[in-house]
Structure 1
């Protein structure tokens, strides 16, 4: 029988933390983990800002540790992806392949995907000079030269942060003006370590085993030039993984899941959310894990409530 008390969709820090808490509460959670469990951290190298690892830990190892911890307390894993859901009844239905799983409560922890440039070289060097998180990887670029791609608030914030480590930061933006807020723009324009390359886009990322440079193309005159950098940070936005939820739950204009009462409750009773699929601001493993804990506790309270 495919009936459960809690189904967790997603296997990053949020989903796995939720599973650990739910399993320890004897709720026997089921995780729909996808084909490559572990979330975005399985594509990273060394993680130095997750508490409890003073020497750092490799991203894939951290996620394997979480998976083992969840399994230890009784979490069941299904390594497949969700096709669709039906949240209309008291028992929520989750369709995976030819199987239909039912649960009284569901935790959505599907995360978000980094918006990419679409270059083959971008994927080749991901984790080897291409990064999507300055907070995570900035310290690896002490006294080095890096480039940030983007023109919004995230790009401004990442660029300023990187100047704490890098000796030089280029911002490559395909327009003549930023879309970032004025105050964020001012901070960047006043920073002597930052140089703006306007009206330009990255046509190729260069290197052998690690990034050594970029090919930059001017979008006005189509001229190309090489730019020597040790790393490149993508700051062109995120895409929440919520396509399969359309019409089933409240989403904002960008596709992120809405919460009510300021916690993890969604617009559907019994359905909760955790991690980057809701939190587009912080986008950190530790904040996702913290919200996973909150979602599990909220789901437990829901299952124990007289209303349920």
Structure 2
């Protein structure tokens, strides 16, 4: 079964609390996971940030919406309980509870605590059947912005000169902690032109080991023969580590070959290159920054 959207969790959550006992969010989450027959894989699915599970996030927001509507209350740290209003709602045997349903309660309506993006509305019932939580909207929107930016970066890189591409590679590796100074790294890249090696860069600032580079500003897929050629060049230099960077992608055969040989060769395709450039502020500038915060429960604990 697919992970239910957070509105579909509201009624089952309220029904679970209908025993009038206090419950923790973990207890509710375990009960609801069993009720929705979620698999281990579904329970382990994370939001794009990787910081929280999708199902845990949706259960948390279902609880928050029910609380804002006055159907449940927080009794003590980490615990909630159904209210008289919640019991009255259950006595009416509702077939669903969603944002539209909760708007009938003044507390909820006045809070302005509404989901900001409706995904789909069932035309037969008028019920909003899919809706993202605020975190999901924020994170998926952020990922979309990153993807668009990465695409634009790749377009710019492919239209640049080979020399400029080399400088991009140098600056990125230096910002990632390799190559010592930019001057040291830059003097190595694109200078040897020997045996399929485009450059040599220090693995650390002390130069205890070296990484051999191959950089291809290509549009076509890099196949296994190119990786074999690079591996052979590494052996010629008695080198154990190499990085092959391209603006395109690698074939499955190339990836399989790189994973099986003794030499450690890291393959960086165009998408990965662009994402690293975004992470390390190469060729991009920051226009806005947002911090997402939550309540510090320890701060408000009086125990």
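Any read-out appearing in this document is the output of simple, stated calculations on the displayed coordinates, not a laboratory observation. All values derive from a computational prediction rather than experimental measurement. Cβ atoms are built from the backbone, for glycine too; each structure is taken alone.
For distance in nm of label points 7 Å out along Cα→Cβ at positions 98 and 266, which of the structures 1, 2 scores highest?
Structure 2 comes out on top.
A value of 1.5 was derived for distance in nm of label points 7 Å out along Cα→Cβ at positions 10 and 154; which structure in 1, 2 was it taken from?
Computed on structure 1.
So percent of Cα pairs over 27 Å apart, computed for just one structure, reads 58; which one of 1, 2 is that?
Source structure: 2.
Figure out for me which of the structures 1, 2 the number 21 belongs to, where relative contact order in percent (Cα under 8 Å, 6 or more apart) was derived from the coordinates.
It must be structure 1, since only it matches.
helix-only ellipticity at 222 nm (-39500 (n - 2.57) for each DSSP H run of 4 or more, over all residues; to 500) was computed and gave -7000; which structure, 1, 2, did it come from?
1
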